[in-house]
Each structure stands twice: as C-alpha cells, then as structure tokens.
Structure I
Amino acid sequence: MIVVDNGSEDSTKEIANKLADKDDRIIVIHQNNQGPAGSRDTGLKNATGDYIAYCDSDDWFEPDCLESLMDFLTRYNADIAVCRSQIPGKIIDYNPFEVQVWDKDGAIDAFLEHKKLNGVLWNKLIRRELFDGIEFDKTLWYWEDLAVVWKIMKRVNRVVRFNEAKYNFYVHPESMCAKKYSPNRIYSSLKVWNKIVEDCSDAGMEEHSRNATVARFKWLYGDLKLMFKDDYDDKESMKTVQCIMRQTGTIGIKSLESKKDKIFASLCIADLNLAKTMYKILNRSK
C-alpha cells in the first residue's frame, strides 16, 4: 500500500509514518501539494504490483473490497473490475446481486452514459499494464481521474461490474468537490470532455462520437446550473458552455430525463441572463 501525503497540514504525516513503522507493506511518500493529479501520479509511478486501486483521503474500503474486486476480475477474465459505492447512512434500494460484463465497445458506451460505469478511479481494480505510458494531467484540479479512465477505456477488452457496495465515500465540507464553483472546475470540465469528443470523432467512432457529444452536453448543463447556484459569474465560461450546448442542440435537450430540465436547458441556450434570473427565482421560493 502506498500512502501519498500530498502536502497535508494536519497530523497525516505523523499518523502515516507510525503505521508504516508497524507494517512494512505500507510505503509513505511525502510531497508538496501537487493537487489530486500529482498525488495520483506519484502513487502510480511508485506502484510495483500487477493491479492498481485508488482510495481517496476521506474514503474507505469495506474489509473485503479488494478481495471481491480481484475475485470478479479473475472470474470474468476482465481488465477492470468495478464495485458499487455508497454514502454511509444513505439508504438506496438496489439489487446487490446484479453483475454486468462489457466488451470494449460496450464499456465505452457505458462510460459515456456515466451511470453504471463512471469516470472515477476509486471503485475500480485495474490491470497495471493499462496505465502504461499514461500520466495524470497536473493542470487539472478536477476530473483528472475522468481523463485517465477515458484513456484506459480505449484499451480494455472486458470490464465487469458487480453491484455490491464495497467502497464508502464521504464528501468533506472542506473538500474540493464541496467548495463553490471555480475557474479550475469549468476549465477541467471543458478540457476533458472536449478531448473525449475529439478522440471519438478522430477514431471514426460515429455512434460513440454522438454519445460523447450528448454526454458533454449533459455534463456542461450540470456545470451551468452549479454556476447559477453558486452565483459564479464568469461570462466567458458561461458563453463557451452555451455555445457547446447550442451546437449539440435538440439531441442534447432530448437526452435530459425530466421535462423541467428540457425546458430549462432550452432557456439556457436561448438567453443565459434570463436563465440565471429564473434559476434564482425558482430556487429562492423553495
């Protein structure tokens, strides 16, 4: 196990060192804060095993998580095994015995749909060779794992997902995901999803290209609503998002699940200022 102390300012360094002194399987690496990409990249470059799994700082594995992931990966001769994740204390009704297996095309489709197979690293066990030649983009302070999972998806032969919740995640109030919207976040969203759409188009994957365009639309529409929510007023970023949504057009609007979102996305495309005003009015009344 590799623990990357990514410029911590609390007692992480001392705790990690004490654990490493008691167990020689634990390797602790201290470094200045290089963002999530720098932390993940350091761990990857120092890993020596045949399989890679990530656990974020606020999260934890169930005791048999890695064993279960390895069992499914081996049983189905897969390149990646994926488990369900859960927020402790949040009860969700689901079938824990559901298992899904995808070939490369199916895995890419599922990734672009972003429901059963998403772009995080922390609920996956991945064969080490899939990371060969891949580095994390240190300009990304958000979605750095999404960018890498996409690169890996283009290399897989088979992915298996089982529906047992073996990974627990916790959104700390001071974590990056919980903070207000920022230029880094929209920069990362645009850079990663534009690259995914470009890759699908360049590879001549017509259906994947269409699905990637729709996925980008839905992702950026979600970003736009978060900008409204946090009163993030970067007009240039908003115009860029609006332009992409306009280019996607009807196919993007139809992909949204609720009638309310379809209507509001149409308003965003037509008039950003009116959309922002309406968002504030509607959410003030709740």
Structure II
Amino acid sequence: MTSVADVQLAVESLWPAATAEDWDAVGLVAGDPADEVQRILLAVDAVGATAAEAVEVGADLLLVHHPLLLRGATSVAATNPAGRVITRLVRERVALLAAHTNADAVDRGTSGELASMLGLVDAVPIVVNRVDAAKGLGRVGDLPAPTTLAQLVRRLAELVPAVAGGLRAAGAPERQVRRVAICGGAGDSLLRERAVTGADVYITSDLRHHPASDAKERHAAGEGPALVDVSHWASESLWLRPAAEQLRAALPGVEVLVSEIRTDPWDFAVPQEEQAWH
C-alpha cells in the first residue's frame, strides 16, 4: 500500500522542502499521512474546479504548485474560497500537498522546462539556491541561433497553453535576441539581477507597471533586456507533465493524472492592438 506519507517522501526526494524560499509554505496542507493513495491529480492551483476534478476522477491526493494557505489563515471555514476547497477535500478524504519554489528550483521545474523547450544552451539558474548550488530560481542561457524578438514571442505562443490575455512584449519586434533569461511565475523581483540585465530578453509573468516601465526605459537605452510577459498559470503549468512522469517512476502502481483545467483567472480579452499603436 502507498500512503500519503509515502507520497510525501517521494515529493521530498524530487523537490526537497529545504530548497524552497524562506517565505514559502510547501508540504502537506490537508490530509492524514496514513491514508492510502492509489491515484494522484496534479494541478497548478487548488481552486474549486480542481478540487471538484480531484473528487470526480477518484484521486486520493491533489498535488498543486501554489500553496493554498501561503499567506496564512485564521479560518478554513467554508465561508471563503480556500475554506471551501479545504472542506471539500477533507470531506471527500482527498489529501492536499504543495510543491512550489522547491519545484521551481530544479532543472525540470517551471523555468528549466521552458528553457529546455526553447533549446537554451548551457542554461543556469538566475539565482542560485542557498541550500543546493546546483539548483535555483529562473534560468538563463543562449538560443542555438539568434532570432528576432517577434519570432521568439511567436515561438513562445506555440509552447505555452493559450489563455485569454495572450503574450505581451516590450521591445523592438525586429531586434535580434540570443541570450534569454526566464523566470516561470511572477518574476519582476529578479529584474535587477545581473543574469537578467545581461540578457537580450527576459521572459516572466505578472510584470507590474512601474518595474516594467523602468526596465523598458533601460532597454531603450541599451542597459537591459526586452521583456516578454506570459500568463503566470501558463508558464507554471509546464511543470505538471514532467512532474507526473517523475512521480510515476518514484511511485510504481500509483496512477498520476494531470489536470486539464486552465486556472488562469482571466476569461476573455478584447484586443486593442490597433488603437494601442496610435
């Protein structure tokens, strides 16, 4: 029999909790370590839809990338979104486990997987992990051959799942790029890292107005990278399939499924490209 505790051990071997950032909250969120696990569902987010999916597919454990209680909570009553998810999972005896920045830091994490898909050569972390120097947040490396910013963005659009907001870029479309920095998920906190400022283009998510505006001004003056902003969910969803492969190898006999639900929060967008350029 495979237990929740056994899954915890497998997750720890693949994505050690010690390599998570200090502010993170990874590990078992809900569930009994002694409960049996025959089926696992992987998702980026623990939300109502993925909790319902876990129940519908008969999963015993929901492994998510984003910790549900990252910012702490004084209540998990079913009167708030997180409480409703916890209540549903506990009622149906589905354990909830999170692997966040500890899963970002590995080569087959969110950034490493996209770097591999782009074929980056000699990719290394942007920020080296404090516990394991072979791991770290983000990746930076070189494309096999130079391309234009516009061509790179079109390639990215083919690699990441489609969402309502699409992809956004700041920089001259015809500009040649080769050195690429990547941070899956929110990455404007890394904009001033040397590995990022020395790149031709920085691919990340959730770029806020003022940091992005400042970076764009620096880029125009030849002091930093062009920017590509992709959906937070879309970039981090790339981790799910390699994670499922690794878990299947680590837990023979346990079925591991990947959620097909898109938990990007935006439902639709109204394009304004023509007006934006006037």
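Read-outs throughout are calculated quantities, based only on the coordinates presented, and are distinct from any laboratory measurement. This one's a predicted model, so the numbers in the text were calculated from it and none came from an experiment. Cβ atoms are built from the backbone, for glycine too; each structure is taken alone.
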Re FRET efficiency 1/(1 + (r/R0)^6) of positions 77 and 157 (r between Cβ atoms, R0 = 30 Å, to 0.05): value 0.15 computed from one entry in I, II; matching entry is structure II
Among I, II, structure where Cα extents along the principal axes in Å, for residues 13-68 alone as derived comes to 34, 25, 18: II
Out of I, II, choose the structure whose coordinates give Rg/Rh (Cα atoms, Kirkwood Rh), for residues 141-196 alone equal to 1.05 when calculated. I
Mean count of other Cβ atoms within 10 Å over residues 61-68 gets 24.1 when computed on, of labels I, II, structure II
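Using the calculated result -9000 for helix-only ellipticity at 222 nm (-39500 (n - 2.57) for each DSSP H run of 4 or more, over all residues; to 500), pick out the matching structure from I, II. The partial results should precede the final answer.
Working: I: -16000; II: -9000.
Answer by label: II.
As an exercise: mean count of other Cβ atoms within 10 Å over residues 189-196, calculated from one structure in I, II, equals 17.1. Which structure is it? Display every interim value, and only then the final one.
Values: I: 19.9; II: 17.1.
It must be structure II, since only it matches.
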For the read-out Cα extents along the principal axes in Å, a value of 60, 43, 39 was computed from one structure; give its label from I, II. I
